[in-house]
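Below you'll find the structures, each written out as structure tokens.
Every read-out reported here was derived from the displayed coordinates using simple, explicitly stated rules and does not represent laboratory data. This structure is a prediction, so every number in the text was calculated from the model and none was measured. Cβ atoms are built from the backbone, for glycine too; each structure is taken alone.
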Structure P
Amino acid sequence: MTFQDAQLKLLAYVRSQIRNGELTERGFARLIGVSQPHVHNVLKGVRTLSPLFFDRILKYFHLSLLDLVPSNELEAHLRTQRLLEHPAEVPFLDGPIGPGRPWLESLTPHKKFPLPFPLVDLPANLVMARLVADPSMETTLASCDIALLDTSPTNPSKLAPRGVFVVQRGNEALLRYIRPGTQCYYLATDATLDNPANWELFQVSASQLIASVKARVRWMGRERDRDVLPQRGRFLYDPTSS
């Protein structure tokens, strides 16, 4: 809530008191020490009052600024603050992913990283992974060495064009873009993304693609920034989307 929001809510409260007959414009003007025409224009939104006079109004009605904040907004703000102070932590995969590295389902329970966005309940489908340098994805990876992964099953009919996925190709778990073809799929890298002729053929069916796509990358950052709040790095898609 902004200061202007608080002013508008307080004036709305004053108007309701006048409509209910609890107060008159003349009496209200006398109480806060301004002329009745000025109060009339303030209540119509034509003029404004200084913070001093708003403080007088709060004092007269025995209100504080917190009384003007809806309880649901206040509770949501406090919940977010608590989450920022004590963010949920996500476990790491047992091994890194990238060229020459396979996908490992197991987790390292004693090695975790703070979630880079506030969340009340930590979904079981979120994991952290260390990234091995991949020359084909230098632009995407930049200086990032860890990634937050969403391991929810991927719907082949809803492949986000700019989404980066962890694809199990042979014995490697690689970060790639996925492009659907007529009877197959293609894998693209930073270097080939805008050149379809150079996409890598990924000869799998839709059902096989679900098994081959291990995760979608939500966020990328650096492990050394663990204690930096808010977390540096970048989101590859909305963290609150499904």
Structure Q
Amino acid sequence: MTDVGIGTAIIAYIEPHEGQAQAFNRWYERDHMYAATTAGPGAFSGARWVATRPCKAVRPAGATWFGDPARGSYLTTVWLLEDSQDEWDAWVARQMAKLQADADRMFAGRDHLHTAVYRFTGEARSGDGVSAATALDHPCGGLIAIAVPPGDGAGIAEQFVGPRHATAAVFRRERVILATADPPEHDLVLGFTPTDPLAAWRSAVTPLLDRVGFASPFLRTLPGTDTYTDDL
């Protein structure tokens, strides 16, 4: 039996403008997530994540690769099949032209702090961990994103996983799509947590913080609701 694997990922780190969180959340989850991301060729799984005030409060103040740690409320993660990135790129260029021609299909009240294509380079799992390919569809309660120098991602992922947080995926940034921040080349580790990511942060991430250029816990968004939009 052959398991589907991740080739590349689209990872978007976004901050809605002040007072625009609810409108942004509704636009992104009800339109843009599908019309400009997951409907594209090769996209087989996607999820959105949100950093509330308690999540932002634990971010290391000196880890500024993606800009001010107080900013950056929403994270989108989309998995693409191997060898489908070029086809997805061509599709999204056509799709964005259509959306931009319709004033009601775009949303100006947001900043893309760092949206990029990332190459999947590996994963770490404990005995009962789900595969990275299925992690976005698994009912994880949260995610922890950790950016480290190139080559350090695999070791960080191995240190993260354990009985209470069993899967971590490792990516290498390949190409920037939109960004206001300009981080150096890096590995990005996405560690999935079954419930509250802040509990995993305290037990597994705090000892690693002297080695990171960015780190933050995120909660899974609840599609169809405005949950968390008043706590950013």
Test item: distance in nm of label points 7 Å out along Cα→Cβ at positions 139 and 203 calculated as 2.9, pick one of P, Q: P
Value -8500, calculated as helix-only ellipticity at 222 nm (-39500 (n - 2.57) for each DSSP H run of 4 or more, over all residues; to 500), assigned to which of P, Q: P
Computed 29 for relative contact order in percent (Cα under 8 Å, 6 or more apart) - originating structure among P, Q: Q
Which of P, Q yields 3.3 [distance in nm of label points 7 Å out along Cα→Cβ at positions 43 and 211, calculated]: Q
For Kirkwood radius over Cα pairs in Å computed as 22.2, the structure of P, Q it came from: P
Label whose coordinates, when semi-axes √(5λ) of the Cα gyration tensor in Å, for residues 11-122 alone is calculated, return 25, 19, 11 (choices P, Q): Q
Structures P, Q, by mean count of other Cβ atoms within 10 Å over residues 27-34: label with the highest value: Q
